[in-house]
Structure 1
Amino acid sequence: MVYVWAILLILGLMLSQLLQIFSLPANWVALALVALWKYIYPESMTWNFVIFFAVAAAAGEAMEFGMQAWGAGRYGASARGNVGGIIGAIAGAIFGAPFFFGLGALLGALGGAWLGCFIAETPGRTRPEALRAAKGAFVGKALGFTLKTAIGAALVILSIPRVWP
């Protein structure tokens, strides 16, 4: 019976990563699944692995927003533009979620990062400067999303041997 549960958990881990596309907390869902497995089958892995998983999931979240801020800053955004881009990305993910079968959340987050940064940069900046800063927020958001998704995939791959009996 443990093989059936292991297969179901591994499928759950893999399916959890699809949540990344919808801007949902995929890595945290995977962490919850791994922690539940550790609780039920304590000999399968150490708590150090679960803690490592949690730290990596938190790092992925930080990288997603950090890369957006880095990208915007690299393209000339001010602190106000960075904040606008982050708020825009969150709002865009929320408002975009109902569209394209949920895929609108990713498109909304990317577009929201661009628009939020552009709106925040427009007062006091020339249009080309604001457009360049918004491009940086968009590129940074895309890079941050990619890094967070890669971390999630790596964590799932590292978890599979610990789950399989």
Structure 2
Amino acid sequence: MKRILLLIVVCSSVGAFGQSPEALKKIEAAKIALITERLELTPQQAEKFWPIYREFGKERQLIRKDFNQARRTFDPNKATEEENKKMLEMANQVKERQLKLEREYSDRILKVITSRQLNNLRKAENDFKEMLLRRIRAQQMQRQKQKRNNDRLNDRRN
């Protein structure tokens, strides 16, 4: 039953993904529900786990943000050999920072939850991303199909 409710929340939120803070809040709430269910967190664990997890998410986001900004303006076809090498080095540094962060927070989280729960956390995060991406793709395909149908109707009218 919880999974059905979770799927309904995600499905209703994805349509507005990137368009409204409310939709993002619904997606985040669905993620929290999925993780809480999959990890079978006790109230005591949840009270300690979620602040650490949120902090980890913010740190992870900052690491990606720096790299994404650099990557947005980078064109490997127009860059010099030296610039390409710098970008590759930057990518490796980002991966190293992510790994270091992952280790640090894994140690902190393991003081609150079991190793089994931590492994389930990683699986739950991946499952949630896949579910979200499938839903986004399905909605994009539906919009494309609807656009084609509208185009056909307009062609018939003309």
Structure 3
Amino acid sequence: MKAETWQKEQISCAYLHAIAAREGFTVASWNVDKDGVDATIRRGGPMVDIQLKCTQRARTTGEAHSFDLDVATYDKLRAPDRSAPGYLAVVIVPPDIESWIVHGDEDLLLRCRGYYARIQDLPDAAGQSTVAIRLPFENRLDGKALQSMIDHSRQRILGGRPHD
């Protein structure tokens, strides 16, 4: 069975929600993606906006994956006046939709992996229609990454002052 766009959207949301729930983050999902944001995560005051994408065919070069993001979304995520830093998260799933989830007697396994890139404050796209976003292998989307994103947001809010 061929995966549809909406199925990819849903598995990327499930991936983010699973990680955030385990680590104690709150996740808000947006009904409309007009601001280039699918989900906002928060812990306490600091927040992070995330655009979620999913692919069955990751483009890999060297020590990173690459994902072509449309310029309109790129510009929304990189805008300097954002109240929360903008990130791109790309979930990579196997080519066959039937293997995305393994459901055992006592467990449910999502067979996918996610990577992220901070888009906030990146340079102008210079007339392109898409921007190739580099997603280093070390930028794995996990609980540690979510905490790092929140720490960055806190630093932006407090202007480098330590958190109480």
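Each value in this text was obtained by applying a stated rule to the coordinates, not by laboratory testing. Quick caveat, the model's predicted, so the values are computed rather than measured.
Assuming 16.0, 52 is Rg and Dmax of the Cα atoms in Å as calculated from a single structure, say which of 1, 2, 3 it is. The correct label is 3.
When helix-only ellipticity at 222 nm (-39500 (n - 2.57) for each DSSP H run of 4 or more, over all residues; to 500) is computed across structures 1, 2, 3, the figure -30500 traces back to 2.
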